[in-house]
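Structures are listed in the sections that come next.
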Structure 1
Amino acid sequence: MLAPEFSLEEDFPPVTYEQWRALAEADLNGAPFEQKLVTRTYEGIDLQPIYTRRDHPSEQDPGGFPGFAPWVRGANAAGAVLTGWDLRQEHAHPDLAVTNRAILDDLEGGVTSLLLRLDFAARNGRDPDDSAAAELAGRDGLMIYQVEDFDAALAGVHLNLIGVALESGAAFLPAAALLAGLWRRRKVSPQEARGAFNADPWAVLARDGQLPYTPQAALAQLAELAAWTAKNYPNVTSVRVGTAAYHHAGATAVQDVAFAMATAVEYLRAMTSAGLSLDDAARQILFSMSLGTRHFLAVAKLRAARRLWGRVIEACGGSSAAAAMRIHARTSKRVLTQRDPYVNLLRNTVGVFAAAGGGAESITSVPFDAAGGLPDDFSRRIARNTLLILQEEGHLHRVIDPPGGSWFLDSLTDQICEKAWSVFQEVERQGGMLNAIQSGWVAEQIDSAFAPRAKDIARRKEGITGVSEFPNVGEERVIHPDPDRAALVKTAMQRITAARPDVKLLAALGKSATKPGEQSAAAVDAAAQGASLGQLAKAIGFHAEPTSLPPLSPHPFAQPFEELRDASDAWQAKHGHRPRVYLANLGSPAHHTARATFSKNFFEAGGFEVISSEGFKDADAAAAGFAQSGAKLAVICSSDKLYPELVPPTALKLKAAGARTVVLAGNPGANEAAWRDAGVDRFIFIKCDVLATLRDLLREEGVYLS
């Protein structure tokens with residue numbers, strides 16, 4: 001007899017949301033649905049446990065199609081199917097020879113474009129022999145001050161094939177002139193040159209708290225460079241709208257998107273006022289965004305940014321083609337850790353995957369040891385291979401807009417759009433992004449948004465793997481030797497002093513340009529003849545009227561706990577061991593294992609050496625074990641069943657055995673007063689303030705904390 005034909009529809013009839021929710025609430029046994037199954041993000045968005053057509057109806061395709069308005073599904077109709085993603089790796093080693101070797105290794109390993117970060121001196125428009133650059137030269141970037149330096153760093157690189165993007169801070173115009181001078185020297189045609197000059201003065205002001213000129217001069221230079229670039233280099237962008245400064249300070253995804261829109265609008269106004277058409281001005285902008293480890297939120301952030309940018313251009317009267325946002329994305333610095341850095345391999349994978357799935361055109365994959373200093377060959381190789389595996393082995397780029405059609409992501413994108421547009425409008429009411437930065441409003445908004453997250457990090461509600469959760473106090477640090485900065489500065493000073501010419505064309509830079517682009521053209525001519533970055537900056541007017549304000553303070557999530565670990569390291573170096581804590585485990589393993597494990601994790605997050613025990617039958621045995629440990633801090637670990645009988649005598653005996661501090665693992669509830677009277681000084685439990693407790697206990701040990 002033949003088996004009946006299987007029918008999915010008949011055997012599994014449709015279930016409505018109401019039916020599902022009724023069953024879910026029944027299983028909760030009276031617990032509130034919203035408290036148990038709904039998650040609220042720091043953006044104020046409620047994440048539901050399940051999404052259906054009712055959350056984002058698909059009628060009339062509200063998300064549109066890839067390559068078309070409203071741009072949610074990508075700026076390119078073909079996505080990354082034909083070419084893959086532009087793997088744009090960052091280089092910042094001050095030694096040009098070391099950087100050149102690293103660049104060539106990257107290019108041989110599959111990298112398709114470069115991001116060169118200049119050092120502090122260059123980013124401030126100073127040469128290494130400038131007296132004001134004594135503490136800046138060679139720090140946090142490449143020591144590039146002339147076309148010859150660019151030539152050395154990019155030796156062997158086919159600039160007609162490889163794009164170059166710059167991170168040059170306030171010196172975006174002089175740096176762009178040097179790079180364009182190199183293109184001219186290498187005979188790279190304007191059509192072949194690819195890259196991004198990344199003029200972004202508001203990001204510099206927010207991050208560093210200073211500009212070497214007035215804000216008005218900043219916008220004038222930005223517009224000047226944009227006009228020249230639009231005319232001369234069709235495949236190069238001149239302006240960047242970067243949100244890293246806000247993101248690293250603790251901004252939410254909503255604030256990230258809103259501040260990006262507000263900044264871009266201000267840059268658009270400057271460029272159009274200088275004579276560019278709206279379409280040409282929009283095409284000069286590259287958006288750069290940092291992505292954390294909340295994967296779906298990161299994907300939705302990129303989708304929301306594209307949608308709002310399309311709305312901005314539409315409202316300004318721009319064409320549909322000009323509304324296609326170009327995005328460069330990278331893994332956020334705020335989620336990377338110095339401790340247990342190999343976990344950063346996973347964090348970076350999440351960020352890169354989100355950038356790819358969210359539709360970024362260029363992606364920087366961050367080396368796992370980046371939080372601890374300059375990466376090495378191994379970490380750079382792993383970083384670039386992370387994206388290449390997603391592309392070459394995972395074939396993720398073969399799907400156009402992988403998140404498309406997800407009710408959850410579409411709903412999340414819509415909510416970010418709605419909230420970000422509201423914040424953007426408020427920035428406009430503040431007088432624009434510059435006014436909002438200068439007044440302190442931006443800092444206040446970010447600090448207010450970050451406060452709940454900081455509290456959750458301190459309580460380990462938001463855990464950091466390898467740092468606040470599951471730490472390894474005995475790990476060997478990944479440390480790379482710092483380059484000999486003094487020697488590099490000396491060499492750079494000799495190099496630039498010998499090569500710096502008296503360029504007559506510099507005089508033209510100080511004059512008022514009669515046409516947009518004239519000043520940039522003169523700067524490129526001077527750079528091609530050997531003018532240094534410092535010479536160009538001085539001629540343009542750097543440092544005559546500087547601007548300063550309090551910078552945004554970065555908030556790496558792991559920093560508070562890593563500071564405790566650093567203090568513990570210093571203590572160990574001085575005393576030969578770490579601060580010690582003894583676990584006075586009572587009863588059988590069934591009684592004490594859970595809280596002993598919790599306590600070990602708790603104290604190792606603060607850099608304590610945890611001395612455990614097998615479990616004692618009574619208070620006398622626990623006190624004897626403690627007396628032999630050499631610790632001054634004891635933690636009672638057992639079950640709620642045994643605590644009423646064993647806590648009072650054990651606390652008393654531990655104090656008699658020399659315990660300076662007795663801690664109980666568990667929430668005391670109504671017993672707190674009685675157990676404190678018996679000698680318990682502190683209680684640790686889930687949701688207590690882990691960070692504050694560890695700080696206090698380390699200070700009691702005599703560990704110095706700044």
Structure 2
Amino acid sequence: MKKLLSLLIVFFFTTYSIAIEGMWVPSLIHMFHSDMETYGLKLSPEEIYSTNNSSLKDAIVQFGGGCTAEIVSTKSLLLTNHHCGFSQIQSHSSTENNYLKNGFWAKNNSEEKACPGLYVTFVKEIRDVTERVFNGVKDGMSAEEREAKINSNIGAIEASEKTSGFVKAKIKPFSNGNQYFMLITEDFNDVRLVGTPPNAIGKFGGDTDNWVWPRHTGDFSVFRIYANANNEAAEYNENNVPYEPLHSLPVSVKPKKVGDFTMVYGFPGSTFQNTTGAKLKFYIETERPLRIDMRQKSLDIIKPAMNANELISIQYASKQARIANAWKKWIGQIDGLTELNALGKKTDFETEYNKRANSKDEWKKNYGSIISEIDALHEKYNRYELARALFLEYFFVGPEMLNFSTEFYNISQNYEKLEAEGKVDKEVERLIAKTNGFYKNYNLNIDIQIFEALSPIYAANVDEDLLPANFANTWESSFKLIQKKSVLLDKEALLKLLEGFSKKTVKKLQNDPLIKFSRELYMTYFLTVNPSYSEYKTEVDAKMTKYVKGMMEMFPERNFWPDANSTLRIAYGVVDGSSPVDGMAYKHYTTIDGIMQKYDPNNPDFYLTQRFIDLYNKGDFGPYTQDGELWTCFTASNHTTGGNSGSPVIDADGNLIGINFDRSWESTMSDFMFDESRCRNIAVDIRYVLWVIDKYGDSPHLVEEMNIVK
């Protein structure tokens with residue numbers, strides 16, 4: 001264990017770190033703090049991460065389980081991305097009060113809007129529990145035995161941490177299972193919408209500019225955390241009061257320049273830097289292109305319908321953004337990996353890995369065949385991974401009727417059990433609420449078109465033995481029957497059926513063609529694909545643990561860092577432009593002038609409100625300009641990924657200077673392979689955020705609530 005821990009120190013830090021690459025664990029701040037100082041950091045380690053005193057980490061929260069947000073006032077005013085708060089904004093919008101189109105600004109606390117289901121998570125402590133998790137894990141164990149022992153230890157350790165209420169203890173693997181940390185977190189479940197710019201600002205550029213630089217998107221929204229009278233986490237209650245945080249970020253309106261230190265503090269989702277070349281080839285040539293194709297088909301149906309109808313635009317705004325985001329990212333990812341010759345570089349590294357492994361008897365024994373063993377597993381199980389990926393795209397991202405029908409599985413299959421437990425009425429009540437919620441944002445004609453577009457792709461690219469019997473030849477006739485006879489596709493008929501629920505209703509649901517069709521799809525997947533995929537994951541994860549351990553041991557000169565896993569991380573770099581393509585040099589910032597240059601009243605991606613145009617023409621940019629220009633966005637050399645959306649970009653003194661919202665298209669390959677010459681994160685400049693709140697939103701009281709550093 002001592003040997004492993006010493007290797008992990010090498011894994012997390014080397015004295016000649018290139019610094020810009022990596023997503024670092026805050027509790028290990030002392031290992032990389034000096035390197036941050038070389039880039040200009042002026043804060044002490046304890047000011048960045050501390051469990052005993054307030055620190056920057058106490059102003060950073062995970063937003064809704066998938067984004068990041070930061071506290072900017074002593075009353076827990078919260079900033080995140082517009083696209084992170086998008087579903088909440090959409091849920092409060094209607095044709096009468098279209099906040100997506102017009103924006104929204106609460107003038108006082110009483111106008112702030114409750115967001116049921118939205119929560120934020122604070123990290124109270126990050127604790128290394130590697131030695132305890134590995135207790136009893138021995139060489140020679142099978143992958144299943146090893147996994148079972150580790151999971152048993154994790155369960156016991158988590159249970160021994162006496163947490164209660166909103167405080168939780170969760171252990172997660174790092175470095176492909178070579179290290180484990182326990183995170184002590186606290187959830188706050190009363191989060192309210194305070195303000196949002198209209199789509200014309202918050203989504204300016206739309207799908208056209210998504211993942212692209214130069215960028216002019218005011219991608220931010222404003223929320224607030226509420227607590228009970230004792231300043232404790234609580235469920236929503238109208239009597240709750242704004243939470244008083246341990247720390248809030250000062251907001252800087254000082255000038256910025258190339259080379260200024262930047263730190264992104266947030267919750268990056270997933271990276272895959274240690275993926276082998278054979279697996280990367282599978283993603284580039286097979287898996288990603290098929291997923292892109294399926295999403296392209298959906299977008300080609302949804303987007304014209306949104307442009308033609310305001311109600312559909314509101315209904316599908318969040319869905320369309322969610323589908324398009326990964327679609328465009330994957331396109332850029334493939335292009336970047338291809339241009340970077342990622343497969344060639346993987347081959348070169350694996351050749352060197354094997355060479356070093358064969359240079360010592362111990363290394364040869366432990367690591368000499370590990371790459372070929374991993375690749376053999378990929379070859380054996382790739383068809384199951386592809387079937388899984390396409391099932392997720394088809395069933396959960398494609399036609400919504402499929403996923404909606406799963407809501408009725410329980411009552412149609414387990415009615416007698418529910419009746420014996422006296423739970424039928426409660427389940428029917430849930431289904432009525434679910435039906436009303438589903439149809440609020442649903443258009444049957446769009447869904448029919450998506451079903452017809454995606455079904456043949458799914459049928460043609462999943463192996464026949466992993467599909468329902470004769471699926472390729474029967475899905476069309478099955479769908480005709482669904483359209484003709486499924487009660488689930490008629491809101492009023494479905495509600496009437498549920499409101500008069502009886503045993504006859506159960507029989508009708510059991511025979512409903514949509515429920516039967518989707519259940520057969522669902523059960524076929526879980527009986528034929530899921531078991532083999534789970535077996536694959538267990539085996540390959542164990543081998544990847546050994547593979548990465550070999551990297552740590554045999555490549556002491558390399559700068560290793562643990563893949564992102566939705567836990568709190570630090571990335572650092574500098575304000576910088578880029579030259580990703582020969583002959584092209586990108587500036588490090590954009591201005592409001594560029595918004596007007598892109599303005600096109602006939603293109604919904606580049607539409608502007610008259611108020612914005614009038615304010616621009618007036619030229620009143622307040623105290624938010626730099627050398628006469630109002631910056632809108634800027635780029636920096638921080639390593640980010642999904643989950644970093646909404647993360648604060650912090651300067652050398654700990655002040656907020658921007659809100660991270662994207663990467664350049666040339667950077668999306670950084671999930672698999674980082675290249676410091678081309679990878680840049682994109683942030684909305686905090687001065688543009690303040691101008692929009694103050695001048696456009698006519699809400700200077702929100703700016704006054706912040707600690708502005710001049």
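What follows is calculated from the coordinates using simple rules that are stated; it is not laboratory data. Given the structure is predicted, the values throughout are model-derived calculations rather than measurements. Cβ atoms are built from the backbone, for glycine too; each structure is taken alone.
Couple of notes before you dig in:
- Entry that produces 25 once relative contact order in percent (Cα under 8 Å, 6 or more apart) is calculated, selected from 1, 2: 2
- Structures 1, 2, by mean count of other Cβ atoms within 10 Å over residues 87-94: label with the highest value: 1
- When mean count of other Cβ atoms within 10 Å over residues 135-142 is computed for each of 1, 2, the largest belongs to: 1
- Structure responsible for 50, 35, 23, with semi-axes √(5λ) of the Cα gyration tensor in Å calculated and labels 1, 2 on offer: 1
- For distance in nm of label points 7 Å out along Cα→Cβ at positions 55 and 439 computed as 5.3, the structure of 1, 2 it came from: 2
- Taking distance in nm of label points 7 Å out along Cα→Cβ at positions 31 and 471 as the criterion, the largest value within structures 1, 2 is that of 2.
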